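Each in structure tokens, the structures are laid out below.
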Structure I
Amino acid sequence: MQLWSIVRTKMSIYRTTYHLKNNDVNLYRRLRTSRLFEMLQAACVMHTEQLGAGRTKTLDKGLLWVVIQQTLTVERMPEYDEEIVVETWPGNTMHVLFPRYFRVLDVKGNILINGSALWTLIDAKTRSLVFANQYGIDVPGESHPGEAGLPKAIKTETTDTHQSFKVPFSYCDLNGHMNNARYLDLVEDALSCAAEGRQFTSITTQYDHEIRYGETIDLSWGKHGNAYFIRGDGKKNCFRIFLQYRED
């Protein structure tokens with residue numbers, strides 16, 4: 001069971017404190033990448049609930065919050081039995097895009113991870129983008145010192161290794177598709193870097209087309225110095241991920 005608490009500040013920064021347990025970390029006792037993404041996603045969703053744009057205005061009315069891009073830089077990955085603080089706040093809405101900023105700090109206030117994401121709303125039936133203001137949804141944006149830049153589109157790089165991947169039931173969430181955190185498990189299982197204990201310094205994800213339960217994609221990747229470009233393709237390009245690792 002995780003120890004966590006929630007604090008709302010005057011400036012609307014949402015804070016969640018985690019005490020990392022065994023199911024949060026990998027065999028090197030560092031926070032698993034997918035678990036990090038789950039924590040960030042959970043904080044964003046909970047804050048959106050507090051700001052009045054949660055389930056009653058979205059999910060219960062056939063609308064889904066989805067992440068389309070995410071980027072983060074890592075100074076140090078938290079470790080087993082460590083207490084960390086996850087912070088998040090919204091940026092100014094851009095038409096159908098909702099920027100989100102986040103960071104992870106240690107108990108001394110040092111920033112371990114800094115990043116941002118772009119969220120949007122889609123219709124659960126048509127899977128098309130919707131304009132939030134047509135549904136009375138408003139998420140006021142803020143700006144805070146030191147916030148990360150917003151994600152940029154990932155350029156296509158050469159890939160020379162391929163493998164087939166079929167989405168299992170356990171990878172899917174309540175939105176009916178493969179959860180964004182599971183992409184990180186897929187990538188780290190495919191590459192040797194995580195298993196070798198190497199740590200990444202930055203990661204950018206781009207979700208172009210959802211992958212549903214039972215669908216099969218072609219997963220391919222290529223190495224470019226200390227970086228990897230990974231993509232997943234079905235009938236369309238589904239996702240792209242760019243990982244930068246520390247020097248060998």
Structure II
Amino acid sequence: MVVCEKKEARLSTLEKLAGIYGDQWVWISFEPINKIVLHFVVGRHTQKNADALVQGTKDRSDGHMPLFTRDELKHYDDALLKAYGVKQEIPRTGKRGRPRNPLCLPPPELLYAQVVKRRRKGRIVDITARVIFGSEREVAEKLTESPVSQHINTSFVERDNLTLRHHNRRLTRKTISFSKKQERLTRQLHLSLAYYHLVKPHLSLREVVQDGEKKKYLPRTPAMAAGITGQIWTMEKLFSKNVLQPEG
């Protein structure tokens with residue numbers, strides 16, 4: 001959670017209705033194999049922002065449906081159905097009245113599991129998992145194929161949240177470095193994530209190369225691991241290149 005303009009307790013009624021001041025959240029869609037942030041949204045805990053995050057993730061993926069894991073935030077169930085669901089028309093009964101709206105059903109390949117945390121006096125005392133879409137057997141089979149984890153968890157995105165706080169002063173807690181406008185916070189996140197993806201090598205993504213009897217570890221950034229670029233960028237290149245165009 002971050003603060004825009006002023007603390008939540010100091011907002012006027014109109015500022016609370018606007019929804020762009022006070023407490024804000026950075027919604028993150030994270031791919032743990034290549035350490036890629038697929039999409040992010042800045043805003044409050046609303047269904048609209050959840051829909052934008054999941055739809056943005058779908059638009060930036062290669063079309064397949066990964067195993068989604070998240071905490072108990074209720075908005076993700078509907079957001080996943082809106083982005084990936086299949087509409088099923090309800091047949092007319094022949095009776096008078098407006099026809100019923102079509103149902104939105106999860107396709108068989110959509111797998112979604114939640115991490116459920118039970119707290120006592122503010123402290124986590126128990127963590128369990130719950131499968132929302134798909135079956136427990138299908139989720140378990142999917143996890144056995146994962147090269148990074150065989151358990152339902154949110155630890156990867158939580159660790160990435162810590163990385164974002166290290167790279168972006170505006171996300172640091174209890175300081176005066178917070179953003180005065182939501183738009184500026186979003187732009188700063190784009191900049192810090194460009195540095196994260198293209199400039200800074202990730203230790204766990206090193207490529208192992210055999211050099212005779214010795215091993216060499218070649219540094220790689222998340223963008224290199226994902227095949228987006230073939231080299232570590234410099235800050236000079238980052239600020240001088242149009243990153244919206246594919247690298248040629």
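Quick note: the coordinates plus some simple rules give every number you see, no bench work behind them. Treat the numbers as computed from the prediction; the structure is a model and nothing was measured. Cβ atoms are built from the backbone, for glycine too; each structure is taken alone.
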(Q) If distance in nm of label points 7 Å out along Cα→Cβ at positions 62 and 86 computes to 3.1, which of I, II did it come from? (A) I
Q | For 13.1 (mean count of other Cβ atoms within 10 Å over residues 102-109, calculated) the corresponding structure among I, II | A | II
Q) Given structures I, II, which gives the highest value for FRET efficiency 1/(1 + (r/R0)^6) of positions 174 and 230 (r between Cβ atoms, R0 = 30 Å, to 0.05)? A) I
Q: Consider the structures I, II: one of them gives -3500 for helix-only ellipticity at 222 nm (-39500 (n - 2.57) for each DSSP H run of 4 or more, over all residues; to 500) as calculated from the coordinates. Say which.
A: I
(Q) Of the structures labelled I, II, one was used to calculate P(r) over Cα pairs in 10 Å bins from 0, in percent, for residues 150-221 alone, giving 16, 35, 27, 15, 5, 1. Name it. (A) II
Q. Given structures I, II, which gives the highest value for percent of Cα pairs over 32 Å apart?
A. II
**Q.** Entry that produces 16.6 once mean count of other Cβ atoms within 10 Å over residues 78-85 is calculated, selected from I, II
**A.** I
